[in-house]
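Just so it is clear, none of the values below were taken in a lab; they were calculated from the coordinates. It should be emphasised that the depicted structure is a prediction, and the values quoted were computed from it without experimental measurement. Cβ atoms are built from the backbone, for glycine too; each structure is taken alone.
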Structure I
Amino acid sequence: MRNRYLVLTELFLPTKGGTAVWFDEVYRRLGGKEIHILTAQVPGAAEYDRDHPNSVHRLSLQRVGWLRPESLGMYLRFLVCALRLALTRRFDAIHAGRALPEGLVAWLVARLTLRPVVIYAHGEELTGWGRGNKYKAMCFALRHADRVIANSDFTRDTLVGMGVRPERIVLIHPGVDNERFRPGLPAGDLRARLGLGDSARLILSVGRLSRRKGFDTLIRSLPALRARGVDVHLAIVGIGEDADYLDGVAREAGVAERVHRLGHVPMEDLPRWYNACDVFVLANREIGGDTEGFGMVFLEAAACGKAAIAGRAGGTGSAVLDGETGLRVDASTGAELVDALARLLDDPPLLESMGQAGLARVRQSLSWQAVAERTRNCLRA
């Protein structure tokens, strides 16, 4: 029997980011056109949706500056379209991509149509609102959901602290495409493109160029590694508001020629960049409650057989098993990061064993098919 789900998510491919990837990867594996996804209209959507296995509905979800609140129009459009779909099709469950705005809309539609509602919690969206009206609305949606999916132990603990009943929380880690991300992909041309010699060690970091990702701390660690005799280079994949700032940090640290900011790379090249590196690093930190809820990039690195170093903030402990698949450090300053990098780069057998442990873990239990099955079980409960 095919399951019919209504999925409300503002973030969906071709929009970049872990949330968009999660919903695409999971629901294309859970069914076909009987699954309806209501999401935002974005550039490139028509071409992307054309061959998608699910039924994708797009609408404008832009905020309107003169409205108070400015998100009111977005909520109303989401509600009207979701309710129309729910009343014309009998869905088995309604799944919301976040507590706000999707979860609040999903809760109301679910109550009007007597369907169960499941909200996905990513972690970072739970901690940055203070204790104002948005936080209270988020707590309401989460506490009244039939199930809440937490992506990490950190997110689960945060939800409990917000008053969500523990028995309603289901822990489901994100997954990775083990066919796309895998060891052994040709990468020599990428290293040659950066002008790396045989002795050079390449650190890779991937993510949106925002302050909490810790790219600046990572760049500032390079002079200390050079002083220890490591011929080290850093490649950064990603776009974002901190691009010019990071270029300035590299110049100030005197390592501009060793920092290779690659911007956006083609989808087919990203797995090759993981293969090209010696170690993967995301030195994430918490800034004003904004933190990393999990870190899917760590799984991508692991799927390519690479050890990882993560900041200790947020939910990275569910993505990087400290001392087993990589190391976690206090990334608010650079001292622990430098020591961790030196430890791994100076010990190739340790680097290899951690990479192999991460690879075994993602192949055994963190494929997208496994995540989809856990999600199906959650939606049926």
Structure II
Amino acid sequence: MFNYIVVGAGFTGSVIAERIANVLNQKVLIIEKRNHIGGNCYDYKDENNIIVHKYGPHLFHTDYKEVFDYLSNFTDWIIYHHKVLAFIDGKKVPIPFNFNSIEMLFPSFLLNRIVEKLLKKYSYGAKIPILELKKESDEDLKFLADFVYEKVFKNYSAKQWGLRPEEINPEVTARVPIFIGRDNRYFSDRYQAIPNEGYSRIFERMLNHPNIKIMLNTHFKEVLNIDFESKKIYFMGQEFRGKLIFTGMIDELFDFKYGYLPYRSLELKFQTIEQEHYQEVAVVNYPNDYDFTRITEFKHIHPTKSERTTILKEFPKAYKANIDIPYYPVFAKENQELYNKYKEEADRFENLILVGRLAEYRYYDMDDVIKRALEVFEESVRW
């Protein structure tokens, strides 16, 4: 009945399913263990009529025109430039750390000296990873690097990842730079916007096709069986000869036969505040204070008239299998080696395609995972 089965209804699975239905005009089945589509991008209106992101804030930004154009088939956009503040030494300062942040925290004589040296060393508008700046020999630049490392990066990373910053993969540390300039925006991508009606409406439109069938509240193991010996896949007891696109946890796919891949999870605490606004911007980070990493106020992302507001506090924690949601792969050499064992196992199946953050054990931004899904469709699914 189906030539294609997709496990997971997040962006990866939904994009590929939409392409199969519309470009190939083929029937595709999506298997999703949750009671909704949209993966971690799922949002809804709460009792205050505010659109909230159930699994934490998702901010769309990209330099990929093809990704922006693709999503524009399913949504109108509201221009939105995300700004983040960090609570440091009793003040809320812009993040990434920039000239405005320095001005707010340092005395003027030190500010002028550091800014002059930064401009002499780096081009205006550049983003310098904090661990790179720590290698500087100049006394003032070294002071700046150590300050940002200690006040902005070190404790936040410890809370978020449960690791020291130097233990974290450079792909992640590069996301926390010092910005040479006064641009307070968190992102510098060409396209920055929020879907007008939220993310869930994107998925509803994307998957509203007669060729697409969706099984919600269904764990893939209820209907799929992976035979490790014969390298065959069975659906509802019958051999499945079509293509299986798997976007879930790769270690779970193979019954954790080589061990569990570690992830970081989050405890999310939503709260209604009896005032119009709680904070100045959508997100305020707390690198050194409290056990949570940040507070999100959704009204800033999706403007709503309401006398009350909704905030979210995020408490990072280690992932517990079958209990928590695996939000972030933990980048470490031994974890990559374990993943490679599972990848080698998967490569032995001719009709199995792994794609997405969990299946590839990689940190993807939203636009990256959409781009990846479009590429995999063209390279591996379509032919």
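Ranked by FRET efficiency 1/(1 + (r/R0)^6) of positions 35 and 123 (r between Cβ atoms, R0 = 41 Å, to 0.05), which of I, II sits at the highest value? Could you put the intermediate results ahead of the total?
Values: I: 0.95; II: 0.25.
If we compare FRET efficiency 1/(1 + (r/R0)^6) of positions 35 and 123 (r between Cβ atoms, R0 = 41 Å, to 0.05) over I, II, the biggest value is for I.
Assign the value -12000, calculated as helix-only ellipticity at 222 nm (-39500 (n - 2.57) for each DSSP H run of 4 or more, over all residues; to 500), to the correct structure from I, II. Don't jump to the answer; show the numbers that get you there.
Details: I: -12000; II: -7500.
Traced to structure I.
Compute distance in nm of label points 7 Å out along Cα→Cβ at positions 147 and 291 for each of I, II and report the one that scores greatest.
On the way: I: 2.6; II: 3.2.
That would be structure II.
For structures I, II, which has the highest computed value of FRET efficiency 1/(1 + (r/R0)^6) of positions 107 and 323 (r between Cβ atoms, R0 = 41 Å, to 0.05)?
Values: I: 0.50; II: 0.25.
The structure with the largest value is I.
Ranked by distance in nm of label points 7 Å out along Cα→Cβ at positions 83 and 307, which of I, II sits at the highest value?
That would be structure I.
Give the label, chosen from I, II, of the structure having the highest value of relative contact order in percent (Cα under 8 Å, 6 or more apart). Don't skip to the end; give the middle numbers.
Details: I: 15; II: 26.
When relative contact order in percent (Cα under 8 Å, 6 or more apart) is computed for each of I, II, structure II gives the biggest number.
Out of I, II, choose the structure whose coordinates give Rg and Dmax of the Cα atoms in Å equal to 22.4, 75 when calculated. Spell out each step's value before the answer.
Numbers: I: 21.3, 67; II: 22.4, 75.
Comparing all candidates, it corresponds to II.
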